[in-house]
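Take a look at the structures listed below.
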Structure P
Amino acid sequence: MNDSSVRSVFKVAVGFVVVALILLAGSLYMSVAYMKQEQQLAAAGDIEGAVEKTRAAARFNPFDSMPLMVQSNLLQQQGQDEAAERALREAIDRDPANYANFVYLGNLQSSRLNQPEAAVDSYAAALEKIPRDTGLIFALAQAHTQVGDLEAAKQEYEKLVELEKIPPRGLFNLGKIYVRTGDPEKGVETLLKAKKRASANLEKAEGAKREEREAFVTSVNLALADALVVEGRYDEARAALAESGAEQAPAILELLNTDPEGYRETVLNSEV
């Protein structure tokens, strides 16, 4: 092949590249334009129209998972949870490095699809990418609890303890898990920590926030009574029930006084 032929082939190749880049730029522009239209339609309450725009945006930009993530959220607003799941799985296929896609999928599976086993897998996949994300560790612990794997849940909550990032709700759950996995003494200790954290600044809270904290402290006191009964510390359990202020406290106290072993078995066989 002579120099003239080489130059001709090179020019043709460059031409193809330029055309491809122009087409790609046009496709990306259209994808962005459709997503802007989606925002306008969603704001106006036209969810079906917004969904169609996300589908168009996804077609024009096959590399971006964002249109599919938005599409999934819109479909959930319409109650189309299975379709929302399919959109998120397609988003993961497009961008498997994006941990957020796995988190959104896990949330959907856990809260709306009643698929806690699948949620465990999704959260675990996300944690492989961001292993120190405390919110994600908490979500995985809850998912393990939903499927009844208390040992796995305990491991995740204990990671939060080690990181000093466990919230009062996490301490509450961990304390109950200790009780049900044969360590009621540690359960009592952990529940007391949850109560102390939840009670801090309680007097300064107002309105719904105060009511929420008070209800949580009441729940902790009931769980603490359960833990104390399992450990055989009946007098302390009675004191915790008296302090709880819960409507069911008198009935539980009666059970403690008449059938402490039955009470203990009920606690050990109950869900966290």
Structure Q
Amino acid sequence: MLIGVAAALLACAGYGTASVLQSYAAGSSGPGHAATPEGGPTLRSTITAMLAPIFIAGMALDLLGFVGSLVSARLIPLFLSQTIISANLVVTAILSIFVLHVRLHRRDWIAIAIVLVALCILGATAGRLGDGDPGAAMHWGVLVVSAVILAAGAALVRLLGRNAAVPAGLIAGVLYGAMAVAVRVVHGLEPFQLRVLLTDPALWAVIVAGLGGFYLFTVALQVGSVNGVAAALVVGETVVPGIVGVVLLGDSARPGYGWLVALAFAAAIVGAVAVAVFGAAEYERAAG
């Protein structure tokens, strides 16, 4: 349990710092003149942002976060691991003050505090790790669903243009959540068997959801507030794996504390949504 929690905290710090660095690079790159007719970034401008040195440094931290999320997803319940990782919005919010000169209001700090308290409650009430695996249907299902969500997300981003920040962040979060589920169920890791790993659809779901989520998150950072985008991402990457872990994989709370886990889980989501809404509004005022 402790190793899993430590890995989730490592992922939290890595992802939070990476978001700020990537937002700085993405904001510097445009979209500017390289924009779609709807005002959103083109694929070329997004790739240009990804090739910036500071963005690449953020990618290195993302890799560190991915390793931490992989370990935590295998060792502790998904509703706990993903919620701890979602606290990266706190890291993002604080660092954005110094790096991006973002101004946080009292309401932002209250929302962040709600998330942190909810995380502490979840950590104290988390129960055993489920050992359920619905079988091949689950492995194929997470791959197909990830591909469909990625295609729909890319189309929606193009349609919404400059208004795509929060929706793109949310969809990126859902894809990251699907990646966590795929990491949890993938075969061939314990013990390590390369042939089994490569033939498991869940592995390819990890790749599709991971890369797709990363692309949509980068697009969101190009057109929106880093705090708002990060908070929207938190909702997707927390709700999806949390529910799947409990319903399909057997994750549970300590006996008698299920109601408290549900309450803390909901509070963490509400706090994240509040940060997303406030951050998006502040970004629009600053842009105006």
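Each reported figure results from applying straightforward, stated rules to the coordinates on display, with no laboratory input. Since the model is a prediction, treat every value here as computed from it, not as a measurement. Cβ atoms are built from the backbone, for glycine too; each structure is taken alone.
Here are the numbers:
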| quantity | calculated |
| --- | --- |
| Origin of the value 29, 23, 16, where semi-axes √(5λ) of the Cα gyration tensor in Å was derived from one of P, Q | Q |
| Source structure (of P, Q) for Kirkwood radius over Cα pairs in Å, for residues 105-176 alone, computed value 15.7 | Q |
| Label whose coordinates, when FRET efficiency 1/(1 + (r/R0)^6) of positions 145 and 241 (r between Cβ atoms, R0 = 30 Å, to 0.05) is calculated, return 0.75 (choices P, Q) | P |
| Top of P, Q by relative contact order in percent (Cα under 8 Å, 6 or more apart), largest first | Q |
| Structure responsible for 0.15, with FRET efficiency 1/(1 + (r/R0)^6) of positions 73 and 217 (r between Cβ atoms, R0 = 25 Å, to 0.05) calculated and labels P, Q on offer | P |
